[in-house]
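Asker: These notes open a run of structures that come right after.
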Structure I
Amino acid sequence: MTKQKEISVNLYRREFSRKDWQYPLDQEALGAFLGRLAAELEPFGIALVQGPEAEVTIEVKGYGDLLNAVRIRSPRDGFSNLCLGHIIGASPNRDLFEDIRRGVNRVAFAPETIEPEGSNKVVCHNCGCGC
């Protein structure tokens, strides 16, 4: 039997610097969402875990920065700490749960389509991930 693939979703602390833009995140709803997503992935041999909120704080000025605060790790695929924006690019609907689902599914089922860490990605969103 193949060893189970583990993907973790971690969030950096978020500091919203603009008074005219906020994105409230219900931690209970996030936990429930990740639980449902984990149940969907489990039959495929993929374990999805929610990591603790990291000690790092990221300044959030808009939705792109919010994507930078979500980190996805998949050691089996060589992804130690990619930001969600690096994985999915632009968000069509600015729906964080939808974007997390897209990113996790891409790492789970098509990791070869994600630019490696440290590549010269054309669209850099300045999160510090090395793209």
Structure II
Amino acid sequence: GSTNGLEGNYVDTVNDKANFKALLAEFRRQLDAYGATQGGKHYLLSAFLPANPADIAAGGWNDPANFNSLDYGNIQGYDLHGAWAPTLTGHQGNLYDDPADPREAAKKFSVNKAVTAYTGAGIPAAKLGLGMAM
């Protein structure tokens, strides 16, 4: 079986960060090689970035070396609360925590926390985009 209960979806938590970094570097290498055959064209490489600070750190998304390969990343600034947490409600895309909300679980997710998890790790803000709920 798999580590997360999804058959066929095997997660290697020991090597995931290094494998992800290597995958991005290989994508960048191949895009650059192809671009060289197309008159020196630069092909953009981007990624959809998680907003949960625990997922950001666990997956190695906040490693500045990843952005040597990525041109930019888009942070998921929405779906921060939903039906998957039936005992916790909150704004779908809150920019900041609600200081009036006494629940600790409600203070886990915000756009500010997500952006800070990346910029605080040394990733330039100019390499980050933000997806917003409309």
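Asker: Matching task: 151 is the computed value of volume of the Cα convex hull per residue in Å³. Pick the structure from I, II.
Answerer: Considering all the candidates, the number was obtained from II.
Asker: Where does the value 1.1 come from, among I, II, when distance in nm of label points 7 Å out along Cα→Cβ at positions 82 and 114 is the thing being computed?
Answerer: Attributed to the structure labelled II.
Asker: Further question on the same structure: Just checking, which of I, II has the largest value of FRET efficiency 1/(1 + (r/R0)^6) of positions 10 and 74 (r between Cβ atoms, R0 = 30 Å, to 0.05)?
Answerer: Evaluating FRET efficiency 1/(1 + (r/R0)^6) of positions 10 and 74 (r between Cβ atoms, R0 = 30 Å, to 0.05) on every structure, the highest lands on I.
FYI, it's all coordinate maths here, none of it is from the lab. Note that the structure is a prediction, hence the values are computed from the model and not measured. Cβ atoms are built from the backbone, for glycine too; each structure is taken alone.
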